[in-house]
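Enquirer: As structure tokens, here come the structures.
A short reminder: the numbers here are calculations on the coordinates, not readings from a lab. If you're wondering where the values come from, they're calculated on a predicted model, not measured in any experiment. Cβ atoms are built from the backbone, for glycine too; each structure is taken alone.
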Structure I
Amino acid sequence: MRSPPFSPEIERALRVDVSAVLLFTVFASLTTPFIGLILRRELGATPLQLSVMSAAGGACLLLSLAWARALCGHAPLPYLVWPSFVARGLFLLMPLASSAWLFVSLIVATNVFGAAAAPAQAAVVERLYPRAARGRALGLVRMAGAALGVGLALAAGQLFERVDYRVIFPAAAVLGMAASLRQRYLPVPAASEDGEGTVGGLREAWAAVRDDDVFRRLLVASFLFGTGCWIQTPAHPLLLVDVLHVSTAQVGVFAAAAAAATLVGGAWWGGLVDRRSSLDALWMMYLVGAATPAICALAWSPWVLVASSVTDALLGIGLELVWMMVVIDIAGPARAAQYVAIGATLAGVRGVLGPLAGGLLIHALGVRAVYLAALALMTAAAWLVVREPARRAVVYSRS
């Protein structure tokens, strides 16, 4: 069945959103895939430093309720634009990072400002795109970025073989900052009468979790799945550099495969959450995500990681689309920012504990043991969502 066309208002928003994501894609393609590799290979980062970087990044999410509370009663767009602008601008300082600890400190700072934008992003999405078209619209935006990312990833791998990252990262930062500035032109409507809700602090968050059985059960599943994701973070650079001896050119190939998968995944997840319950998409996404640690645990050659790059990219685009849709569907407009902040705060808890636990597992049992533990946790999370009694009752476009 052919999907209905977008309204003129949505098309206008998409033109701005797509142009911003194209700029961001160039920034991300020239930075994110290479951070761990540079830390380990160029700056000699230890497993402890890799774990601290990941854990500190997770700790930044513990401030999510405070960011959501600051957003309450204000237009969300500036709270999306300016924190992300600063986060990307910090890559201008990368040439000054002469040691692993300085590099890690800059990455942590980018995570602080990136986390500040998350509640605002949910509020912008909820206002910008109507529920019946939200999945397709977000999927189209992500697909545009992925289409550009395929070629960029291959080129980036070759570029890092020839040009120092101290030159590449600042150039990428300028484009990332331009992407944030472009978002200022998003035509975000004012909140509806029932779209303004209070966020409050920890007490109000606890009351929301206590009183909403469905949300509480989903947080448990999300915590298990997220822990499985976080404990892998210190293992990835070690698997790439120490075990499989991956080159930057190969990392570029992995990133290109991931971009191609994102192109497909954007269309798939976006259409799925518009056609069916967002909880159906959630358990499918969890199973796809669980394939990544399974592949990494068995990887005997760098090229096997092409498959894990694909599954990881499908998970990444799914987390962007599906989890946000689940939260907005359950919370409604008045509580969307609060529910996103609660989920992000718990992500911060597991983001602190997960990498440290992963580092201990690596020390005790080796790199591949971490991936087996992650597989068990992520599969358990999918099972909990499949058993969720409200899975067929969650609001979606045909209800």
Structure II
Amino acid sequence: MKRLLPVLALGISMSATAQVWKTLPKGVRILGYRNVTTSEVKSNYNQFRSESSLGTRFALDGQSINKLIGDAVVPGQDINSAAFSAFTAGEYELDVAAQFNVNGTGFGYGLTDKVMMYVEASYYTARVKAKFKRVKNNTYKETAEILRNSPGGLLDETVANNLDTLQDVNEPLIQSYIQNEQGYAPLGDWYGSGYGDMETGLMANVIDRGYWGVMLYPGVVLPTGRVDDPDILQDVGFGDGQTDLFLETATGYIANDYLSFGTSFRYTYQSPSNKSLRVPDSRGSSISPNKGDFNVKYGDKLNYMVNSTFFLNDWLALTPTYRFLYQFDSTYSAEDSKNERANEFLAYNSDKMEHQVQLTTTLTTIQPFMKKKFLLPAQINMNLVQTVGGRNVPKVGRFELELRMLF
């Protein structure tokens, strides 16, 4: 579940105009606030880029139990095939839904007329609903009846008698197994709040031709956010626990008084860090009783954005935006040689890809202020954002309200 509910990318852009290459004049400050409310997250785009539920459904049947013990039982040879196929201890379902609310603040300051510094911080509140329930009862009685009517003789009769006294695998027993045998907190609703990772950097206007220009953003993301707990299956981290370095470039073009275009590209290097993780014993495994220390290098990230802004007048603008994210595969290195096989299992299917669309409605007094028609330069953005495709990312929509003021 931790991989299906990644921390949302909620940076606060310090650019206060449609001209993405512009910086603040020397000595001018900008203060930004953003509130983000997501939709309820119930599904994700899986490794095959198709939508699937965040929850899971599983059966404790003959086949799954046999797999756990290394396929030690051969149906038709060690046990009646029909009885093997009919046996199940039960079928279970875990329904999962998550929702986030984020409050972010940002501050920028013009160091020169061409360079400004900025810092961004955010505070997360998250709720995860995880309802565990049984959807199918055991088939002990039916399986025992098949065995008693089979020609298998004494062995089948013995197994049938054992089924008559076998303990029912109900929800409390599963919870007990998760807690006592696997060492996890109980399955159920989870609530958390805390700070996310902090971003700081510089914005440098390297080209300004009036109607087009280029800006460079070197910066760093500091690991100030809460990381997920390996002992809680349903929790969510607000940061990933290591320092990131990035370089972004943005450029734009003003077509006329009513239309402009902008685009940006960011490359993020995620530095290695040491983490305590559960040690999986197979690909795609999410539950393990063992923990180990690993050196983790999360995959570097590519972010691309393109937009166009339509100015209805000096006060109002509409901006449709497309965003693309790709994160390369992660790599793991176990500190204990006994856990080296887990390196491959943890790295398997760890890349991410995301497509987002966004529509921004902007109310601004910046142009009226520059024309001396308004007292204060400020801006309000209302953003509707939706993930429309991807791989190993949640399907989520969000509404963002941004307030920016220059002083």
Structure III
Amino acid sequence: MTNKKVAVLDITSDVITLVMQDKRFADSFAFHASASYSGYQDGEFLDKSELIGVVESLIDSCRKTAFAEPEEIMVGVPAEFTSVVCRELIKNFGAAHVVTEKDVDDIIASEPPESDLKTVISASPVWFTLDSGTAEIVPVGKQTSKLVCQMSYVFCTNSFVALFDKISQMTGVKFEYAPAMLAEVMYILPEDLRDAGVLLVDAGYMSTGVAYAYGDGMLGQTAFSLGRGHLAGDLVFVDGLPFENATALVEKLNFNLHPSGGEKYFVTLNGESFDYDIVHTNDVCSARVEQIAEEIAAAAASFPFRLPSDYKIVLTGSCFQGIPGAKEIVSRVTGHETEIISPTLKPFDKPRFASLAGLISVQRKNLEKNEREKFGFLHKLKEKLFRRTNR
């Protein structure tokens, strides 16, 4: 294999992170750095010029620090800029036939749906149905005269692609696009959870992505512009706190505390100590968490299919990280079992790194297979980055 340098660019609603890994040593990172920026909400970047400057700066820093040129960057597209369309595809064999890998590849290579405003960036087979009516996630080796595939397509807004294509030209680095939520589905969610069907919620700083994952794909995905930053914003609005103090206070939150004697949270900034009533602070912030939970439930109800009555919720992202009692509020409001999970990839083993770790894993699989073409057009999607080929 060549010593080609590749990287991933993770774009959350408050931080952009660039991580370079090596084609020869796919389990090592030659560079990783993050930079804050204004973020995005309602499907729009708040300051495109700032965004361009941050990405350029990260790439320049990578070149100077790692003494290497990132030849290709996988850009993780956030949920606010993507959507999911499912379509049933059928392959008739005419007689009893043992399904092969090529049969599955042929189905995946079928022409995707068209859209004037969006571009397909991935296609994933969610499940396959055989003559018997049984659903199989891996149909290879099964016998059937007709193979029916539930295919999940992820679209990216053309405005996002155009913006990052512009940055690609400015920096001289090739960009490829990957859906961040699907990367989490395939490489952060445990296989048994997605095989049973699970609602994945990546709750970030200003934006929350919601996807119903099943098998090797997503049946539906949406997003709304609420997150951890709104907890701090409420403390600013209700109590008049400086935003810096409010942000530090959110780091102290513990919804499992129920004091009765005027106990305080203590925050130290620039050598000065501040104290804030625990009961009042928790009341203000828990109200916002309840609203986020209500939006999660509303997002699940908005999908054009019925979810199982006992679906489980899995939380990733920065919103609820390190806040005891937050997931219990989500569970209470939604009426569904809820857990927070973290990636296992070090040093990115925290919930807020879920999309980054997922993207790194996607690219790592690509490196291990020595595949050069990723995502893009459907006829190039045979690399199987978003589906399993064995159990």
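Enquirer: Comparing structures I, II, III by mean count of other Cβ atoms within 10 Å over residues 227-234, which one has the largest value? Before the final figure, lay out each step's value.
Expert: Values: I: 25.6; II: 19.4; III: 22.9.
Largest value of mean count of other Cβ atoms within 10 Å over residues 227-234: I.
Enquirer: Follow-up question, since we're still on this one. Computing mean count of other Cβ atoms within 10 Å over residues 283-290 for each of I, II, III, which one ends up highest? All intermediate terms of the calculation are to be shown ahead of the outcome.
Expert: Details: I: 22.5; II: 13.0; III: 18.0.
Going through I, II, III one by one, mean count of other Cβ atoms within 10 Å over residues 283-290 is largest in I.
Enquirer: Given 31, 24, 21 as the derived value for semi-axes √(5λ) of the Cα gyration tensor in Å, which of the supplied structures I, II, III does it correspond to?
Expert: Values: I: 31, 24, 21; II: 55, 21, 17; III: 38, 27, 17.
The correct label is I.
Enquirer: Hey, another quick one. Consider the structures I, II, III: one of them gives -10000 for helix-only ellipticity at 222 nm (-39500 (n - 2.57) for each DSSP H run of 4 or more, over all residues; to 500) as calculated from the coordinates. Say which.
Expert: Numbers: I: -25000; II: -3500; III: -10000.
Structure III accounts for this read-out.
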